[in-house]
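In the part that follows, the structures are each spelled out as structure tokens.
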Structure I
Amino acid sequence: MSCYRRIACLSTEAVETLYALGAEELIAGISGFTTRPARARSEKPKISGFSSSKIERILAVQPDLVIGFSNMQADICRDLAAAGIEVHLFNQRDLAGILRMVRTLAALVDRREEGERLVAELQAHVDAVRARSANYAKRPRIYFEEWNEPMISGIGWVSDMIGIAGGEDAFADLAQFPGAKERIIADPREVVRRAPDIIIGSWCGKKFRPEAVCARPGWDTIPAVRNGMVHEIKSADILSPGPASITEGLTRLAALIGQWQQHHA
């Protein structure tokens, strides 16, 4: 039985994972950006944003543990620690880190067996996608856009999954950087130069507009634009580093690459 009774989750993937582990009764509060499972939004009080929050709202649910994510929540976690609250700040930035997060969170709530089962299911899905793409004779070059103003390329776990699904990340050199500022593409002509076969947009918090991307000066020469391979993967499905990025995001990546393969095999 978990030694924690009231856990405040400041990011959506922690909520998703705890529900998947069967430990939802331990959740005392969630981020307002929580998307999975959908019922969490009606079952649990919303106590925080993502990069900003009023510490009083978090303390009001009387947590004995707060789960945070990344440097963007470091200040919130520092203030909570100063208030005497136990905090665990995750910082997973690649696919291996997502699986490690699941195992660690499962251990924290004494759900190790359930955690290993969930990791096994996620790994099996990854392995199945990798096996299907292993026979591809060609690997499309993919530009994944996480934000448009400024243009920001995809983070580590997205780059990992592009490779697993049978593609080549056009900006793999930037994917290693954890911070969005380090992944800014200052010159849009660099995307033109790298000539992606597929463009995927996942603008965090707003709807992707493929027509606006295609209208960028000079982008009509990009193979992805010429061939109508400009698509959206919803940010909730791929930009939160939890189970859904594998079950939903990787699945969608594989489908788009499979679509491209049908015309370029």
Structure II
Amino acid sequence: MKEILRRAVTGVVYIVLLLSAVFLDSDAFDFLFMTFGLACLYEYKRLVDLKGYHIFIAYLGLWWVFIYLVPDQVFLNDKILINSLMLLTIAIDLSLLVYLFSKKEKKFNTVQKFLIGLFYIGGGCIFLTMIPYKDNAFAQLLIMGIFILVWVNDTFAYLVGSTMGKNKLYSAVSPKKTIEGTIGGFLFALIAAYIMGQYESIINPNQWMVLASVIVILGSLGDLVESKLKRVANVKDSGAILPGHGGMLDRLDSMVFAAPFAYLTLNIFDYVS
């Protein structure tokens, strides 16, 4: 009972903090996710045993350039720079998927650990922050809608999996996840996406459902990637900053991984519409 209460209190505090940042001010949202990114990087360093603090400096430098300099059009070719970062981040994520499904034991060297952390987590947090900005306007409902999709998927994946789940999704990495739970979470996320499409007009209901598919599928893979990193490190959670929930990376793993793909999807919508 104490564990359930602790999880509930932590979850409420996390949601209130997130809502406050989103609806208070765009700078508050930027600062919150810069801080979340630092926490995730700290936990990642411990998981993969990466020494030193150079990755924090590189992350803050990357953040400053892409969140503050590029949007202010200090650089004439800002789209080229953003697209280059997006492709590099996606390339690192795809390499992690190869690592996820590879049956061969893989040990990363120091440079690989650094680059993976910088772009998988740092790049993911940057694109997560970029998503709600369009024509210098801060789309609060868009970013909240994305978080709602993640929460709906996680909640119903757990509920369906715990009541109906029989077939393991990928037991070698995450023995508790089931195929039934994954499908259940996905279907309810699609329903939630269609409903949100009736109220948030930045993208239409069909586009919301496509975006939900990208977020749920890539987010689920991102969750498995982090699970493999934890399994290799022989730890249950990435950290203990969130009582009852583990670490910050445990909470944001799916969003961080899916963010560059979601950003690409939204840009395709803008391009083809």
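Suppose you compute relative contact order in percent (Cα under 8 Å, 6 or more apart) for every structure in I, II: which one lands on 16? Label of the originating structure: I. For the read-out Cα Rg over 2.2 N^0.38 Å, a value of 1.06 was computed from one structure; give its label from I, II. Derived from the structure labelled I.
For which of I, II does helix-only ellipticity at 222 nm (-39500 (n - 2.57) for each DSSP H run of 4 or more, over all residues; to 500), calculated from the coordinates, equal -11500? The correct label is I. Thinking of I, II, which structure, once log10 I(q)/I(0) by the Debye sum over Cα atoms at q = 0.12, 0.13, 0.16, 0.21 Å⁻¹, for residues 153-216 alone is computed, gives back -0.34, -0.39, -0.54, -0.75? Computed on structure II. Once distance in nm of label points 7 Å out along Cα→Cβ at positions 113 and 233 is computed for every structure in I, II, the highest value turns out to be that of I. 17.2, 47 is what came out when Rg and Dmax of the Cα atoms in Å, for residues 81-168 alone was calculated for one structure; which of I, II is it? Computed on structure II.
Every number here is computed from the coordinates shown, using simple stated rules; none is lab data. Model, not experiment: these values are computed from the prediction. Cβ atoms are built from the backbone, for glycine too; each structure is taken alone.
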